[in-house]
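S.K.: Take a look at these structures.
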Structure 1
């Protein structure tokens, strides 16, 4: 539905949401909040049929001033000796790098593919108020975002995809929480990440919910991408999903019923 005539400007709505998100992250780190995610990676053929499915389980917790995602299970089983050893090495390397960056007063991005909802992200976009909507019973402003004209930052591998993506933010009208994000990459680009290829398509959806009286977080994420390699002769398609899991192993929400 269209926005009311007296609705605040999109930039003001997004600014309040950014402030709220920053306070939330600081609170979660200060409280040493921990959570578990269950992930699924599906490989797809050219027709979109699933050819292979892998699952994982991760423990997420504050470490050296960042949230660390530790692999604790794969395909329904605990890690074998080799995987456990590799994970210990990865964690040790994370701690070393975090401390090195902290000593130099530098920002540390342990995962170049991770995206935070912060001002560095949103400064690359123009935002407009597209209307209002209801997500899980909450009235939300719907904000459209699209890349600004001119030169945009390309400091990380993910930046090229971000600079080519448009999408929508659902921000609650009563307290400026981000309830949902969707995006779609509009233009392909050459991709050098373990393989040389072209990222031809990427889409995603992220849902955030309350998980306590004063804490909300990403509870469901879905990303699908298509990479062309070998001069376009081969396609690598993946559909990746991650869900927050309650203590005891129960999902936070019914994955389909909880999505508006």
Structure 2
């Protein structure tokens, strides 16, 4: 791994985030592999403060997931009112998130499905705020996607459901409204389908990188509605019938 490149690219992404400015990196800045991408991501993370969870997702049921941190400074309970000028782009995805009730610390042995599921306390409706530091987004290489914190800009979560095991998330309906009008309505819209696979993967991703998951952490599991861009002043609601709703206003 090229440690000098990791430090250089992490600094570029950190400064772009601080300035709310999108960049066009040089060809030589491309991470050589996903391990280098995660090293860049983690270098930026060390400068951005406390982490309160993780985002994961996969574009197909068999695709390798990815992960990126959710920072406590950009996590909000619904209803949330966020200044639109806090973000470079006003992207939205309606998601389902899980909150862990016990630690899954780093260890040598991989975590199995039963251990991961036993550690989950609640399920939550959520909106991921999608933002980017890269001008070419979303048409970027996966290595850049991971390095740029998987385009996460924020996270808004609704009330938790303790009896989450009864919910078939593979067939869950979702409705995203903007300014009172339906923008997207889906049934079973998460392309990963099996969210348990994602949860086990992210637990072992964190374990393998010498960390883990902590009690209180959220893990959000990918979009049910696709990526939607909106406008300053937008009033947004993501509703999952039988689960709950989450509300976000982008204050102009």
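Readers should treat all values here as calculations from the given coordinates under stated rules, not as data from a laboratory. Just so you know, these numbers come straight off a predicted model, no measurement behind them. Cβ atoms are built from the backbone, for glycine too; each structure is taken alone.
S.K.: Once relative contact order in percent (Cα under 8 Å, 6 or more apart) is calculated for all of 1, 2, which comes out largest?
M.R.: If we compare relative contact order in percent (Cα under 8 Å, 6 or more apart) over 1, 2, the biggest value is for 2.
S.K.: Could I ask something else about it? Consider the structures 1, 2: one of them gives 2.1 for distance in nm of label points 7 Å out along Cα→Cβ at positions 71 and 199 as calculated from the coordinates. Say which.
M.R.: It was calculated from structure 1.
S.K.: If you rank structures 1, 2 by volume of the Cα convex hull per residue in Å³, which sits at the top with the largest value?
M.R.: Biggest value here belongs to 1.
S.K.: To which of 1, 2 does the computed value 5.8 (mean projected area of the Cα convex hull in nm², for residues 159-222 alone) belong?
M.R.: Computing mean projected area of the Cα convex hull in nm², for residues 159-222 alone on every structure in 1, 2 gives 5.8 only for 2.
S.K.: From which structure (1, 2) was mean count of other Cβ atoms within 10 Å over residues 151-158 calculated, if the value obtained is 23.2?
M.R.: Label of the originating structure: 2.
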